[in-house]
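Chemist: Read through the structures below before going on.
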Structure P
Amino acid sequence: MFSQNSSIKGSISSDSEALPFVNIYLKKTKIGITSDKNGFYELKNIPKGNYILVISSIGYQTKSVGIAIGNNQKLTRNFSLSEDNSLDEIVISGTLRPVSKTASPVPVEVYSQTFFKKNPTPSIFESLQNVNGVRPQLNCNVCNTGDIHINGLEGPYTFVLIDGMPIVSGLSTVYGLTGIPQALIERVEVVKGPASTLYGSEAVGGIINIITKKPSNSPKLTTDTFASSWGETNIDIGLRYNLSEKTQGLLGVNHFNFQNRIDNNKDNFTDLTLQNRISFFNKINFERESNKVFTIAARYVYEDRWGGEMDWDKEFRGSDQIYGESIYTNRWETFGTYQLPTSENINFQFSANGHYQDSFYGSDMYTAEQLIGFGQFVYNKQIKENHDLLVGLAYRYTFYDDNTFATIDENGVVNQPSVTHLPGIFLQDEISLNKQNKLLLGTRWDHNSVHGNIFSPRINYKWNSKDNADIFRASIGNGFRVANVFTEDHAALTGAREVEFKGELKPETSWNANLNYVKKINTENAFITLDASTFYTYFNNRILPDYETDSNKIIYANLNGFSISKGISLNTDILFTNGLAVNAGATLMDVSVTENSIKTRQLLTESFSGVWSISYKFNSSFSFDYTGNVYGPMRLPLLGKNDKRAAYSTWYSIQNIQITKKFSNSWEIYGGVKNLLNFTPAANSINSAGNPFDVGVDTKQNPELAFDPSYVYASNQGIRAFAGIRYTIF
């Protein structure tokens, strides 16, 4: 008892300000704690010995310090952490287990809450506009729904996870990307390239994993409210509470409202969709013996959105008098992780969600219901010192029903909802060949109740220098996806084109190769990280909407040929000791479709994109942010050779500035200007906006006269000012 009466205490700060909720622990022991709201910590009852004290926090450089503890010794050690959004964060998305970003054999990009605060937005969908190689794509000029492209691949190839669980898919690919309270987001992890070996169908182009805060590490209260000169208002609230001594909860509420009809391009259609959205999120963590994990979360989203002619009102919903697109969305989700009470590391992960849509696109009604249940057991075992084995057993159930011919029987009479079962098993072995070389082998087998057996292997290799200043990664992997057109592609529902399927759609498959090199340079005045990648993806059976064979139709079929996405990207992070931080990236790519030996450039895909974020801290309470992106021309869908609209978009850039003033640890205000250059697409983007029901027009003879809102690549929302206030209680 006498020999263990030793302790270490002190305070953690950054730029002379206390840092709350920093992790402080003794490596290879169970002794650890989190700093309190004043940055204070104390480790008690430490046995005599030599230890490594680790101080870590997301967004800051981790410190490791050697400590020698004697009998009945009481030490005081204060530490100051330097900000850094690019160094050795803990990531989970690449390998399904926590690992430092540097040690991961799979390249994972990490974006902290600090990154997203540099350009505040009302949804995670818009927040990703400043991530290199990731582009939020609007799919409709009228209702402004969209999806997320990674390296030029369409939105349905991007798998969006919340805390590692497959939440956003199917119907929510288009309508489920909003309403996640940003006050609760700790970080976002992005993996580019197929991840089907671990995550199954839909993870073909890459994954975006939204990691929410732990209740134990969250402030008691966080509020973030902002408004724009266009009339948008957004409120985010996060509240930590205790249900009992060992049960902590985190409640989040998000409300976004925009009811201002604006038509600056004078086409008689709303430039920005009117929306009223509310979302509730609740996460509960249960403390268990031996630090076993048990956490469960739930989210509910309701949204009422409409866009259309300026004089549209609810009474015209579903009529052919005044055109409007009105979508009511009800969505619930639940997910969690339970670590089994065994000596082995076995986790049961589960999720379920229901999505209900009631919508009209002009006079066309679309109602749909989707239920998805998912569960998997994951077993992690360290074998000897060089094998880290991961085994998973998964099952996914999907129910989908709508009022289209997609769920009608072969006779075209009886409604026949789609039900699929997808059991699967995956195996991964992370092999440490030595301290500088690591090999990751993975394979997955799934059995789709409709399409049969699907096999997905992958291999990853990582080399690092002795000081981790140079890291090289190489990967080859297979991806697969089972498509459901009406749930994923908004273009199938809007406008005057007829939808046609050619044959039974088969699962899409792809092979991807990726090379990644990271170089870290530390100078006397700056920390520099260079991250370069080259990628190549080859598709079989790809499903693409064909707008060009028949101008009156959108034809969906498996590609009679192949599709290739290839390119290079470069990211750089520079953190100067004088308070200046620069994050910039560029991606150059070629995405093509080859059918019947004819190669064409994929529609709505840029060949070049660039992003940047430049921040400067004048002092501990005043900062400036300049963010932006730039995109090269995209090939756009036209209504035949007589369509007067341009075949390619112009170069364009969206730029923003923000100034933030921090008054204390609790209060800060911010404001600025979005879309500084006031860029908006051409005023004639909606074809035949004056005749949305094609009255008196023979669109088969004159397709260029048809109403068409699918010619869209950027928002019609122009320059606007914004201001907000944040309040936090630790």
Structure Q
Amino acid sequence: MKERKKKINSIVYLVLLALGVFSISCDSHSIDDKENSPVDFVNPYMGNISHLLVPTFPTIHLPNSMLRVYPERRDYTGVELNGLPLVVTSHRGSSAFNLSPFQGGEDDLKPVIQYSYDQEKITPYSYSVFLDEQQIQVDYALSHQSAVYELEFEQDKPIHLILNSKKGKVIWDGHAFSGYQLIENNTKVYLYLVPDVLPQQVSTFKDETLITANTAEGRNACLVFEYPPDVKKINLKYGISFIDEIQARDNMEREISGKNLAILQSEGRDIWNKALSKIKIEGGTNDQQTIFYTSMYRCFERPVCISEGGRYYSAFDGAVHDDKGRPFYTDDWIWDSYRAQHPLRILVDPEREEDILHSFLLMAEQMEHFWMPTFPEVTGDSRRMNSNHAVASFIDAHRKGLDNFSLAQAYAAAKGAITEKTLAPWSGLPAGELDRFYEENGYIPALRQNEKETIPEVHPFESRQPVAVTLGTSYDHWCLAQLAQELGMRDEADSFHVTSLNYRHLFNEKTHFFHPKDSKGEFIEPFDYRWSGGMGARKYYGENNGWIYRWDVPHNIPDLISLMGGNERFVENLDATFTEPLGRSKYAFYAQLPDHTGNVGQFSMANEPSLHVPYLYNYAGQPWKTQKRIRKLMEEWFRNDLMGVPGDEDGGGMSSFVVFSAMGFYPVTPGQPVYTIGSPIFEHVSLALGNGKTFEIKAIDVSDDNKYIQSATLNGEKLEQPWFTHETIMNGGELVLEMGAKANKAWGIK
């Protein structure tokens, strides 16, 4: 224990040294009253209209739970619903199984009915909509793996319920509907559904004609339940499973037996309030509180627990496993979530975070190679994006005191994924020619314009992303070095420390950008850091351009400052990021860089590699500019409206930035147990730490105008630097910030 504390103190000292040497309107109210519980502030529609690419979805689910649904329509502005969802297997995918209630003649029936609708109301735990032309009232509530639909029919016409599997098999046994849908990678989602009113006849479609049948199989396999017009209300209870229909039935009976819609909605509300109340806020406007709790709600969209009655189906090896009393989680897009979502969970839900990290190790064991996953989904690891940043979450959790997982296994799996698997993006192939070049030369070589790709491990529709991969791998090697150091593997730690500096090979001393080099070591010229690199700048970077990847050295910011010539030049370059024009019309810019939205100059608020950038002023002696930038970005790009999220929100990765920034601090470098300070929005934040202690942030006189820190204390001691350690808050404590309308440029530069 003393040795561990000594190590932590050493790390803190190094961070202190690194940061220190580069110093040369509306009424506010509390949310404690019942009418203003945290869940009541959640607006699931926030961001449902995208600025360009994928919007947010108004998802109904319980925190980190397997069953998720949202209305199926073309987008938020769509005037028709495509049936009613029964289960969504990914928050960005369509539903598996579909329910279509219908009143009218058989000639108008089809596998999925399109509805005109009105009066839609969504909360995190409930759904209500009126199908106005059909005159059917729909109400919905759910648990973790089961749910209830309540349907009320107003017309005096025959009733039909169409239950559709888009690709699978369905059966009616006289009491219950059951079946499966094949989604991807041989993964099936199973359904078991019981209506409280038995149908008088069951049919299926054959050549667009209804025939009597109790089973259907194939594309749009569906059964049609028929009821007489005098039936006015039908309740449907169902369970889902990734194991089989029997488990789906057991999940339903375990969770909702004897419960009606009202009880489930009440339980769901309580569950959400408990989860969201881990962070309590006072002050700010109604909109600011809504943005905060909506963002926090999105942080619970993924990953999801898929343990069912002590078992789980793993798409990583296609087998059912005993979970041994410990829940198994998947559907975690680590390229996004390692930056702030995992660190947020370390603070408010450390036990769940340990289970999630343990699940990563189980995935590695179950796959062909013992390699850490990069993009684990319900259907397995899709190996999307670049780099292998799960390693960052392990060292971050360990350095912050979490230990209910094997650190040695984490190191072995991460090392395998980074050194044995190819570094080529979107690829799960073993290391090849590209990786040998990286090992020998310390960077990924770029292709010149019109030079064709010949290396097989590069994905057919992708590119090498040479700068993005070199920078990301440098950070991954730093994380490996930290893990090796913790495990006492000195030689390996030293080796990875050296290669964690590989980003230097691509630094262009003349331009102060990371610049792609060819295999001969020559910079690619001519070059424009705004749009060179083709679609998504992927031939050199990845989704974002060179202006964003200029700052992608989170593990060694002092060295980046040094490379740029010191604090003053570093800040000048940061300022230029926010002022440099697009250089083209918006139409032309976004046609090439559709992920690079939410622009302030060349800065992109809409993509995860940018999230830490406004905090970098803290490292170069000008924290007042961090305070200014953060407040402006939060006010402009995250709003309580339909376009209130600037880019792709991949299930919490971006929203966790909002949660941290609104509280007033942010984890710039996962793996270092340090938080850097921004500008809090609320007068008082009470953060319930997972160890039973509470950390509070008080911002005296804070307002929209008073965004600048004048002075600070931490646990009663004067705080002169714009950061604090994880260790200093874990026993509980209080950060007090005196706020003012004009910058105190002397605070935080020590």
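Readers should treat all values here as calculations from the given coordinates under stated rules, not as data from a laboratory. From a predicted model like this one, the values you see are computed outputs, not experimental measurements.
Chemist: Quick check on the output: 28 is percent of Cα pairs over 43 Å apart, derived from one of P, Q. Which one produced it?
Modeler: Only one of P, Q returns 28 for percent of Cα pairs over 43 Å apart, namely Q.
Chemist: helix-only ellipticity at 222 nm (-39500 (n - 2.57) for each DSSP H run of 4 or more, over all residues; to 500) was computed and gave -8500; which structure, P, Q, did it come from?
Modeler: Q
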